[in-house]
Structure P
Amino acid sequence: MPYERLAEHLTDPDGSLPVVCLPDGSVDTLCRVYDGGEAPVTSRETFGRHVANGDTRSVRLEEYDRQPGGQAVNAARQAHALGDEVTLFGHLDDPLLTFPFETYSMGTPAEVTVLSFDRTDLMLSRTPPTIRDWSFASLQENAAPFRDRVERAGAVCLANWVTFRELTPAMRTLATYDLDCPVVLDPGDLGGSAAKSVHDLRDAMRRLDETTPVVLSANGGELRALAERLDVTPEARPARERELRTALDIAGVVRHEEAAALAVTDERFDGSTTRVENFDARSITRRTGAGDRFTAGLAHALGNGLGVEAALALGNSCATYFIEHGETGTHEALAEFLAERPAPGADD
């Protein structure tokens, strides 16, 4: 059972895995939405209908928290909580983005306003020039330890390609490094991306995968958008993920969703299609950032050689713990979480 294997690892970790994460960063302001009533709007769909129908002419936002954000930042925080030796290269020039692990800032973070709803948050982002103009070449020139940290890493997390299109040439350059670890890419929401950009991304992933295993981690909607741009036609799952992995020609494609996580991998991992059911969240504190915790758990397990089943189980556990508690689960907290809960699919 994957969760039993995972519980053993969390109870007695195998040691600290060097993990590198890049390149984003944001300051997230969490807000409740009021459209004239005394109670906040809890449904994104209801809010959208009111806006579309002209029923809502003004909106009041009530700030209730400010948190560090960004896909790479969230993944780094989860990796650190799992006991990994983390190095984060991000856009971190804000006092809120101070962490208990090694960081190198490349400029001003994005400002993100998160409109909180029951099921799906809505994020409004303001991107500073330092992010729009970021170049991987500049990172290599100005962050002296970068190549050293990457070449001794046990796992690398690349995130937010939709904002940082420079990750495409970055992967081509990383292919010239002496890498020997999984590189996990979470590209972000691909819905607005042009087909040519996605084809360029695919070519860069292939190039990097020739030197070290590349695993794409995304949710179902993101994979659907990717399939459309790569002319992958199957709608049924997991056929779509199998065809996507073949079209991308990389080590693995992973889909993470509330019900389950699924991986299609080549022979460098287990060369099969693997599905691991997820826990039912007993409460919902925050959803935004859960997928990034999944990615970090996936990278941690693959980097430690735990196998694909345990990697999906850890990703699920990290994501569900965050959804329920609104905070990043340490390996001790996750071990306790697993001890208290029946494994998904088991009899209660």
Structure Q
Amino acid sequence: MLQIRHDLPEGFFAASAQDLNSLLGGPILFEFEGTMPQPLFVSVLLHGNEPAGFEAMKQILAKYNVPGSDGQRPLPRSLRLFVGNVAAAEKGLRMLDGQPDYNRIWPISGDVGAAGHSPEQAMLAELTTRMKAQNIFASLDIHNNTGLNPHYACINRLSRDWLYLATMFSHNVTYFILPEGVQSLTFNAFCPSVTVECGKSGDAAGEAHAAEYIDACLHLHAFPAHPFPPHDIDLFHTIARVRVPDGMEFSCHSTQVPLAFNPRMESWNFTELPPGAEFCKFTGENEFPLIVELEAGTTTWSDYFEVRDHRVLTKKPLMPSMLTLDERVVRQDCLCYLMERIPLPADA
């Protein structure tokens, strides 16, 4: 499935994310050479309804002298741009029914020995092998959030270069190691790697922020050797993922269902909920209506929530992220993640 091009097609800059399937014909890797030869890798549209990265790259490529652009400036660093799920982007969806999630099927821990069971997995294994061989300088995966969140960066390793790369985008940084199969975790094995979340889709400020960040990374000559300044970061550890069980009837907009979420819950993202906060209402017959998956791979809920008088209440201070009212996304992926604040590592 992997196409490789060294020039931009006619119509690239006028295209929207919805136009890319017909323009490109599928996922594609663009390879451009720049003044500093070690390439920066950027992935966009791993989720088809998150166009900030693509819109940001149009702003970047319009400035620089790459084949197919009228830009006049030399590209400061070689660039590898992967444009992912264009079929889903055509429909404005995270992924199509029957498709794998493009940010859950990358080779685990950079191991490309098994290409997986789908053409998409084989493609991403091929791409990973190619990028590892090219000695990538750093990797940026650009996303939007479905729910209301501040702009923030995610890393999978608490090391100085990773922290520096993340705080170039935001002082809000989350550390996670689950779920497996995400792009940043795979590239984490051979270069500093970060995922950045640019607010809701269609937000011009998020697209501009992403463009500024990518441009700054293209101009970065090397990562600083000095200790990381602790005042530059608010660091959080993602400790659990919260999902709705398959078959559970729920709504983010109605109370006439067994599991009813608060329609204002998006405002809780990156806000610490105190013990006893009402997370949702539950009138069903199950013991508990949510699945809480811990980082260790186990599932539990009783350490975090309790059910009292048909209300699901927090048992300890919890900080959610990625809460969304988009019920399709809740069903395809998860309701939210739970985080806790952690100190900066002593050796960072």
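Of the structures labelled P, Q, which one yields 2.6 when distance in nm of label points 7 Å out along Cα→Cβ at positions 19 and 203 is computed from its coordinates?
The structure behind it is Q.
Determine which structure produced the value -11500 for helix-only ellipticity at 222 nm (-39500 (n - 2.57) for each DSSP H run of 4 or more, over all residues; to 500), calculated from the coordinates; the candidates are P, Q. This figure was derived from P. The greatest value of mean count of other Cβ atoms within 10 Å over residues 99-106 among structures P, Q is that of Q. Comparing distance in nm of label points 7 Å out along Cα→Cβ at positions 171 and 195 across structures P, Q, the highest value is found for Q.
When FRET efficiency 1/(1 + (r/R0)^6) of positions 187 and 315 (r between Cβ atoms, R0 = 25 Å, to 0.05) is computed for each of P, Q, the one that comes out at 0.10 is Q. Here Rg/Rh (Cα atoms, Kirkwood Rh) was derived from just one of the structures P, Q, and that gives 0.95; the source is P.
Each reported figure results from applying straightforward, stated rules to the coordinates on display, with no laboratory input. Because the structure is predicted, anything quoted here is derived from the model rather than measured. Cβ atoms are built from the backbone, for glycine too; each structure is taken alone.
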